[in-house]
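Each in structure tokens, the structures are laid out below.
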Structure P
């Protein structure tokens, strides 16, 4: 083998930051040492992995093609080293979750995971589907839990559990006592919705096919709790996951509305990079998520 794991690590860090100084800081190396390592790596194989524009580096076509393989190889080496050291703890797991999952499901799963695997560490990042998928694609997260449907050839997407959105309002809203809402009711309402790029908004838009361009959207908010408070204040009606609304429905602070002619069903999904090395930590996390669903 004519390259070192350190050279792989340097390549991956520079690919991540696209900047020598930031990569050097992360690696606790001097900038000259990072530059030398990367240059030796490229020179040894007579290749160029980055396009250079002053201090800025950007992965070229070859660099982009080799990066997933380098990432998987480096992570396998880390797992092998851990096995040699006979460590009983599981490596830190970087999990991304969309807002509904992150706020209402992932924290409980994380607690169960850390209880089941003593010494395990989980870093949980919560954002919308677009952001989580981008971070998984860029190897910034090991695995993502998302609400939105996704078409990305770099990512493996597989179903986790079923979910359903529910249209809702406050108990004092004029629509609260309706047995069922018609399309006319939906068009006449003022809506408070999640932002574009979220899985919830994607499902809502699909369910409202034929009406979407005429919907009166007064507010777009990034947080489900903010939407719930706005609806409770009678600023409009909304549509969120039943997972996020069950407590409010039980208290009576919010009221579900029936919309029989619209399909609000969806799935939650796992995503990981197709070239990602599936460590024991990732496999254990997925297994626990599936168990919690049952």
Structure Q
């Protein structure tokens, strides 16, 4: 009998990629929900929706992700990134559901000199990073069995708004773009993350540990936003000159991590994952985007 899997935030990048992959995973019976089904900021509505339902697993892709806007919208960011996570953790504990929650590299200060491991100290800048960290802490405190927190970074896909699609749009209209070169990390193709999550649930050992584990996931390799933009244009055949600029030349309300490379050894070892190189995955995403336009 297929394992029942609920995906929240189904219209987001990761949720959309999970939906696209779902036909290839016949051992799972997926339910995809959006804010039209229940609003994550409304805990009463969330609890009411779950009253007569249960699942083998919940993949919580829903989140407040507007990094700068969160500074002036902290109540909503807290409701979605903290209170909703706490409610889902309580539901998962009560109904013995595997809960996989997506978090972010923004929980770190971004001043490391080597890839962050899961146990490194956290020190977020701004409301967004703090609420994502508070959500992690809520889940850890409630500590349902068979759960996982996955921190990821620089997410892009053929869906929604993201850096790759912005570069494609701007690159077609301009002959030159300034892109930051002194922020270092690794992109994450949402389809690769979706496949990794489904592999985790499907893995022979499953999420059989007690308590909640934290994992890091992004594509392999390292680059700056400048390198990322250069690769987008080169692989898509767009003739746009990329000019390297410093973070100070592109000020934002919230400080971005200067170094947010994630060490993926733990998730690769626990679940026998082979993670693709970032440029190979970028090529796959661009092929998908071009295919959609034809």
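Here, each number is a calculation from the coordinates, and none is a lab measurement. All values derive from a computational prediction rather than experimental measurement. Cβ atoms are built from the backbone, for glycine too; each structure is taken alone.
For which of the structures P, Q does the calculation of FRET efficiency 1/(1 + (r/R0)^6) of positions 117 and 253 (r between Cβ atoms, R0 = 35 Å, to 0.05) return 0.75? It would help to have the intermediate numbers written out before the result.
Details: P: 0.40; Q: 0.75.
Source structure for this number: Q.
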Output 8, 24, 26, 21, 12, 7, 2, 0 (P(r) over Cα pairs in 10 Å bins from 0, in percent, for residues 45-220 alone, calculated) maps, among P, Q, to structure P
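Name the one structure among P, Q that mean projected area of the Cα convex hull in nm² of 18.8 was derived from. Intermediate values should be presented prior to the final figure.
Details: P: 18.8; Q: 15.2.
Of the options listed, only P reproduces it.
I have -11500 for helix-only ellipticity at 222 nm (-39500 (n - 2.57) for each DSSP H run of 4 or more, over all residues; to 500), calculated from one of the structures P, Q. Which structure is it?
For helix-only ellipticity at 222 nm (-39500 (n - 2.57) for each DSSP H run of 4 or more, over all residues; to 500), the value -11500 is produced by structure Q.
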Output -0.57, -1.20, -1.30 (log10 I(q)/I(0) by the Debye sum over Cα atoms at q = 0.13, 0.20, 0.21 Å⁻¹, for residues 133-268 alone, calculated) maps, among P, Q, to structure P
If you rank structures P, Q by percent of Cα pairs over 12 Å apart, for residues 197-236 alone, the highest one is Q
